[in-house]
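Where a number appears in this text, it was derived from the coordinates with a stated rule and is not lab data. Keep in mind the model is a prediction, meaning the values are calculated, not measured. Cβ atoms are built from the backbone, for glycine too; each structure is taken alone.
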Structure 1
Amino acid sequence: MQKGLFLYIFWCFCVLPTNYTGFVKSFTNTYNRDWRRPTDTLVYVVDIKDYVSMSKTSRRWQKMSVDEKKRQLFKLLEKRTLILEYIFAVDLVTGNVYEDPRGDLDFFQHKKRKRQLHKQDMSLWDPSVAEKMHSLINYLQLNKIEYIFQISGIFETDKKDLYWIIRDQDIYAIVISATGDEIAEYPAEYYINSVAENAVFERNY
């Protein structure tokens, strides 16, 4: 399996630019004032919890059709106080991964504490999971990003991984293949409307 095979797919059609300024501002404001995240040089992968079943935003979200969800995915989030959790982080110099052993229990137990992450031994992971993580780390080392996050309840199909990045005030979707040997970057609106299967938006948490 060849590591680091990247497929960059850009939206080349003539369309009006998408304005994600509201979401980006809401996200960055929440992220930058969050005292729970350690102040170090790690890249923290954020998990947005606003669409999980126990949150207020999810009540409106779950009533929407797939088409409405595609249109409102980021619009709805910008109008709420984002619920952020920090499940893991990456050291871009060493390539090490750090995880919080409590996972997302803080969210479900309504506990507020400074995150405590510990270095992971990826040799003990399932090979496909480790391969996908290596691809993500390689991507982050080679590409300038400002923030990276996932949205709980919005998952790719067929064991692929889905991440979102913020770069230059815009949003891009990053899809890693099930085997981890391919990674594709799409402008967010193109991914949502032309690449993602409906199943990505049909699930509840």
Structure 2
Amino acid sequence: MTKTLETLIADLASSDRMVRMEAIWTLKKLGESARPALAALKVVMADMSEPYLKIMAAGTISKVSPEDPTPTPVLVAGLKDAVSLHRVAAIEFLGERRSKTAVLNAMTLLSDDDFLVRFATGKAIGRTFNNWMHAVAVCVAMLKDDNATNRAMGGECLLSIGRYVGDHLDLLTMAMADVSWQARIDIEEVLAELRRRIGSEP
């Protein structure tokens, strides 16, 4: 059953964390039509005891009220959070905001210990500056890894941004020069799939 906007706003104050989280995501999907929820979202964004929900609320406010500057400092602070999931969310939302200064200052996250943070940073740069080379390079580095799980993760992430990869396929072909045979096979498979998808685009 689809919840009304009034119910979603009430859910933001629920004692159940999952109910609050679901309400935030639903309001984000509603975009600017959820403007009546702004005040309640700002209460969540101000809650220091829930850092992830705080970042999520900031990202949602960015969608609901794109001109509102208040989420940016919250998201920038989230880039330094000790929890990688929080850093991922913060940089993704800054990318959605096309916040040029903040995304430029976040480029140090391209060397973050967590691959998902590096990839999210590459995507944010791509969205903000229409330069997807960083995101592709992060994935290619994972595809060269000796660990099969890491290669699979790099391949899946690269395919997820396949529509932006066409100008950077040379990074994949060059990567095959100095990798194990297992990695070479994985790179060839990803390259073939990317070429197939690019070739099938209208």
Quick check on the output: 0.35 is FRET efficiency 1/(1 + (r/R0)^6) of positions 124 and 148 (r between Cβ atoms, R0 = 25 Å, to 0.05), derived from one of 1, 2. Which one produced it?
2
Structure from which 29 was derived, relative contact order in percent (Cα under 8 Å, 6 or more apart), options 1, 2:
1
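Compute volume of the Cα convex hull per residue in Å³ for each of 1, 2 and report the one that scores greatest.
2
Out of 1, 2, choose the structure whose coordinates give distance in nm of label points 7 Å out along Cα→Cβ at positions 68 and 92 equal to 3.9 when calculated. Don't skip to the answer; put the middle values down first.
Numbers: 1: 3.9; 2: 2.0.
Comparing all candidates, it corresponds to 1.
Identify the structure, out of 1, 2, from whose coordinates helix-only ellipticity at 222 nm (-39500 (n - 2.57) for each DSSP H run of 4 or more, over all residues; to 500) was calculated to give -8000.
Working: 1: -8000; 2: -21000.
Value -8000 for helix-only ellipticity at 222 nm (-39500 (n - 2.57) for each DSSP H run of 4 or more, over all residues; to 500) corresponds to 1 out of 1, 2.
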Distance in nm of label points 7 Å out along Cα→Cβ at positions 20 and 140 - structure with the largest value, from 1, 2:
2
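Work out the source of 12.4, 32 here, i.e. which of 1, 2 gives that when Rg and Dmax of the Cα atoms in Å, for residues 116-163 alone is computed.
Details: 1: 12.4, 32; 2: 10.2, 32.
Attributed to the structure labelled 1.
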